[in-house]
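Heads up, there are several structures right after this.
A short reminder: the numbers here are calculations on the coordinates, not readings from a lab. As the structure is a computational prediction, the values presented were derived from the model and not from experiment. Cβ atoms are built from the backbone, for glycine too; each structure is taken alone.
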Structure P
Amino acid sequence: MTHPIPTYPPNNPEATADSPRIIPRSDHHVSRANISRNALKVLYRLKDGGYQAFIVGGGVRDLLLNRQPKDFDIATDASPEQVKALFGNARLIGRRFRLVHVRFRDEIVEVATFRGLGNEDLESEDRQILDDAGRIIKDNSFGSIEEDAWRRDFTVNALYYNIADFSIWDFVDGMRDIEARTIRLIGDPETRYREDPVRMIRAVRLAAKLGLQIHPEAAEPMARLGRLIDSVPAARLFDEFLKVFETGHALESYRRLREHGLFEHLFPATAAWLAADDSRGEAGGCRNRFIERALANTDQRIAEGLPVTPMFLFGVFLWGPVQDRANALRRTGQLSEVQALIDAGIEVTDQQIARITLPRRFSVPMREMLQLQPRFSRRQGRRASVLLEHRRFRAAYDLLVLRTELGDVPAELADWWTRVQTLSPEEQRREFNGGRGGGRNPQRSRSAEQSA
């Protein structure tokens, strides 16, 4: 059952930094029935231990937007050590900011102590530390719930569900932005982006995921400050890549990243390749359609509960730059098409993973997928039949089909490879033998391909 987005009771006082707007249970639809049993266990044990206990962040936001949260984060005035002492199944994690993970058989509930505003004594080990660019590099600064609210990133993420009386506490007008379906930063947007440049990506991702609009004040600095993303650790950007492109809203996220000038800081070579369409007045040209179709297919697979892998989307994003570089290598040397593609794949991939880490278990098969593309043009003989059994065939075939959007593969070729997969082994042998009987059985050729 869905509920209307809640509105404030007219007699509710305005929130201030020290006094929250408290929405009683009768005036909102967040119910314990929609909160995981394990999260409720943690909340009640904290409460019974004499501590404040709130669900905060995406769990409250999603329930108010009539969505089922994937997890429930808890905030409390208990220190990490006090939380751990309450739970035998808990462990401390984190260096930048200490957290407690309470582990259950099928769920991990994360518990965080209220964060402070970072104004402790300069000699304290628990103070907040910024680098020269204003980015937070250490943040074990604890404080009150009021401080915690003002330290969060977006107003819609700063709503607190109080297990003591089931009310919602709102210090930053988050409920009004839920009503308006707006992503708004808490505090000065430029300062908050400098503290953590990933907030720009997170704003775009949440807007795409939830169908919200980014407030103009939050959107305006993005193009100017996008360069700050360039210094974010590559491993952290890989985590963001997975959240942006592999959680069911990849296409809309991609469009918004380009709209706000952020995509070029994630995939610079791809952005430059896409700019060729833009320079011809084809912002929705074949190169963009190629990528958008891949992202739409990824969203569809996730909606159907099918697996996805980052190696495929990385391959899609890098195919154009790799192909252009391979063509340049062939013009300047005596390289074969395949060798030029191999060399270009290594060069472009190495440049990209300096920006966004791609673990070897993904980068190696991605390069194999790209290197197989020239082999699809051959439809007869042993190498053609062996290709059908290659361990990367399916991913390479999917990329082949997408390439019809670019016009560098005739649709007839993609159709032939589509059809041949539906044939019996005997019919496949005839196809690979030019319509004659005999030839190798592709079902028995995997070992030959792997040793080739």
Structure Q
Amino acid sequence: MSKLCHKLWQRVLRALQAYNPPQFTLTGLMGKTFAEKALARASGRSSVRAGEIVDAQPDVILSHDNTAAIWRLFKQIGVERVKHPERLCITLDHAVPAPTTQHAQNHAEVRRFVEEQGVVNFFEVGRGICHQVLSEEACVLPGQLILGADSHTTHFGWLGAFGAGVGRSEVAALWATGELWLRVPESIRITLKGALPFGVTSKDFCLKLIGDLGQDGGLYASVEFDGDGISRLSLESRMVIPNMMAEFGAKTAYLPPDDAVFEYLAARLPRRRVPAPVHGVEGLRAMAIYPDPDAQYIAHYTYDASTLEPMVACPHRVDNVVPIHEVRGVRVQQAFIGTCTNGRLEDIAAACEVLRGRKVARGTRLLVIPASSEVLREAVARGYVDILLEAGAVIGVPGCGPCMGNHMGVPAVGEVTISSANRNFRGRMGTRESEIYLASPAVVAASAVTGYITDPRELL
């Protein structure tokens, strides 16, 4: 009897959570945010509101080296086959090539899982970081829902997709059932106006934002960007923004897709390993989701791009942000350019602009790790790799590299690293007794040349 009562009570609670009375303004029904529209689509409902619980079916399920651990959890569920293997996207990127026998064994288990389950979207060691690779392969399209066992799955907001990180057990459940309950997040609107000045990047904008509002400023929110300052940015600069919103606490982040995004994807649709639901720019445009003009946000912030300057996040918090002149002269032993945040061709080009004709300072080392094999190939073709090697930089295999501290580029005790990555908490790069500063690739390159934190505008 108690079990029956419990089940009935659970149904009552669920019904209460799902109840969503219409909300009105003086002009009629209130508009919807991107998050509300995207999760309505993913749950097969005509309408949802922030705060509701929905059973969402993602279009893409992401995992990487952690696939082996997820597989072990999956086996405990008692299900033998993944429900939608065509929706899985798996990369080997966090520790590549394998630095230990344990890592090699882990990779071997992932390869076995891929073969047994018939996973088509599998990308081997050296292809690159999951978020970059899935973008290049057009695995994620506008308006789609991607859930991944990686916190920076917010990255796919640059495509106008709803990307969110979830835990390993949740991914195992997704493999088994194809769906997961999600709470529809409230939304924060951030408007960027104008053009960034010389020497200032979208990474500086993100650091400024997080520094102003705190690393929990967007906690479980959908952070939705707009403004001509966003549309003026190159595609690679746009990618930085939703990626960094994981450090803002965001559940997801969104940039409105435009023709530049549609054309990027349309050119890559033939590379997809599973059939695309649409073809061409027009088809992609039809998939896109945009918030309504009268959508309701819990906060709205506006930034003038022309007033921004190079910023640096100081140890040991990503929101411990100051203008670069406040930390100018801090001695650095290691400089690192790479990661899913800033390892693209544009970032390498910015570094080469600083490094051309210069050498890395004595006592400082510069590590450069392209985000993907595609980035590396183009960097070679454009002569960027020659410039890097001539300057004394070390080039790594496309992947995450030193970012998470378990492979390559681990600092010594007492050393200072300036990095283009996204996190700088104590021990992030493998050594608790070291310090990490975060900055744009140009700042990292300038600091490598002088041996201390330097504003690249001083060298250009």
Revision key, fill the gap. Ranked by relative contact order in percent (Cα under 8 Å, 6 or more apart), the structure on top of P, Q with the greatest value is Q
Practice item. For distance in nm of label points 7 Å out along Cα→Cβ at positions 161 and 297, find whichever of P, Q sits highest and give me its label. Key: P
Practice item. Work out which structure the value 49 belongs to, where percent of Cα pairs over 19 Å apart, for residues 265-344 alone was derived from one of P, Q. Key: P
Study note, to complete from the structure: The value -10000 for helix-only ellipticity at 222 nm (-39500 (n - 2.57) for each DSSP H run of 4 or more, over all residues; to 500), derived from one of P, Q, belongs to structure Q
Practice item. Assign the value -0.46, -0.59, -1.20, calculated as log10 I(q)/I(0) by the Debye sum over Cα atoms at q = 0.08, 0.09, 0.13 Å⁻¹, to the correct structure from P, Q. Key: Q
